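Please go over the structures that come below.
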Structure 1
């Protein structure tokens, strides 16, 4: 009978019994058929959850790497911008940056080297000048920020090549973005320092035009004493292990 042929519960024997390799029975065949049906149904049931990605579970872990790679400090990797908040009634700066009171520079050398050995002589080192942000600076990140406040803040605008003694704008082929590379535990570690200091007439014209001039030290002191604060905004990326189509989120 058909139930005898599908019986897989009865143990096999070395001698054939009525043409069968085991002592089959109708009862064990029925049980085998029911078992097979249940297995198929369970397989289909759990396959639907797997294929449809229902009730997923995810996990992540961190690991140490000796070489963390190279990360350019631009919109493709580690984009950032800097603003200033002030409560001074005579100031028009609420959310933005006052370039006539402060300047921002970026360097790839040690801070103490800039402050002491070089005596703040920018012409001897490669550096970057920050100026008013533009919509194009954010590229495809513009949907993540408030453009009105962003365009009042400070972004990297110029690169100075100490060998050629010349500044380059961001759209110039000779422009180079700063970068961080390899990681703090790597002997080849590369870092980037951002310095905010008093406005200098030697650079304000490069950023704000020939007619721009720095405000007085008294005004700058008033800004600082009023509780003015700088804010450093940057974009981070993380992996959403449950988002299968677009797992990288900014």
Structure 2
């Protein structure tokens, strides 16, 4: 299938389905204006990406690839998704779901990366997700290594990375503030029943939160059936391990390294 590209005006909904073919399917989309954009990219039955953004000003780009490669004959293709999005007084929502896996060796599908920015101010999001027969990885190295999630003004940010198996293992960050927030989360990875959140996966660790010029709340939650280990020396053991880092702040908040892993 030939590559598709285009510019989407405001108030247009776009749904693209990548049909199973022998050559890679590539989607390149940009948008600029005001109003609402929805974008749905289906990589066969292997993965799906959903984007929603609305606001008084919106702009961005999305690049999706269904490789149609079926490595090792496992029946699951490689999928790649990249986004950069900007909004004023509005919402950015990104949802990547892994819908197929070679479960005989690597467990069932269902892994998910989700991010929401809802702001009365500005919001910016840059993200790169890749999935194959065995894993889902968010690796922003080479795409945007710092400040992937940002907001100003009164805003709510929620980001999660979960293995949707019977143990519901994974981690999430949530910020509600009237401030300037910048979250750097360069890499996340899942393999079988194990995951890394903010922790280097083939690249150096770069995971921090910087909130200035305002007040609000911060929460980090992590869940694991056996154990959670943070880069700053905390270990929580299972079954049903749960870690929560909470902060109420009146004039800024800084977390220099929130990287962790669980299983």
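Nothing in this text is a laboratory measurement; each read-out follows from the coordinates by a stated rule. Keep in mind that this is a model prediction, so the values were computed, not measured. Cβ atoms are built from the backbone, for glycine too; each structure is taken alone.
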Can you say which of 1, 2 returns 22 when relative contact order in percent (Cα under 8 Å, 6 or more apart) is computed?
1
If Cα extents along the principal axes in Å is calculated from each of 1, 2, which structure is the one that comes out at 110, 43, 34?
1
If FRET efficiency 1/(1 + (r/R0)^6) of positions 67 and 227 (r between Cβ atoms, R0 = 35 Å, to 0.05) is calculated for 1, 2, the one returning 0.55 is structure 2
For structures 1, 2, calculate FRET efficiency 1/(1 + (r/R0)^6) of positions 27 and 75 (r between Cβ atoms, R0 = 35 Å, to 0.05) and state which one comes out highest.
2
helix-only ellipticity at 222 nm (-39500 (n - 2.57) for each DSSP H run of 4 or more, over all residues; to 500) from the coordinates reads 0; which among 1, 2
2
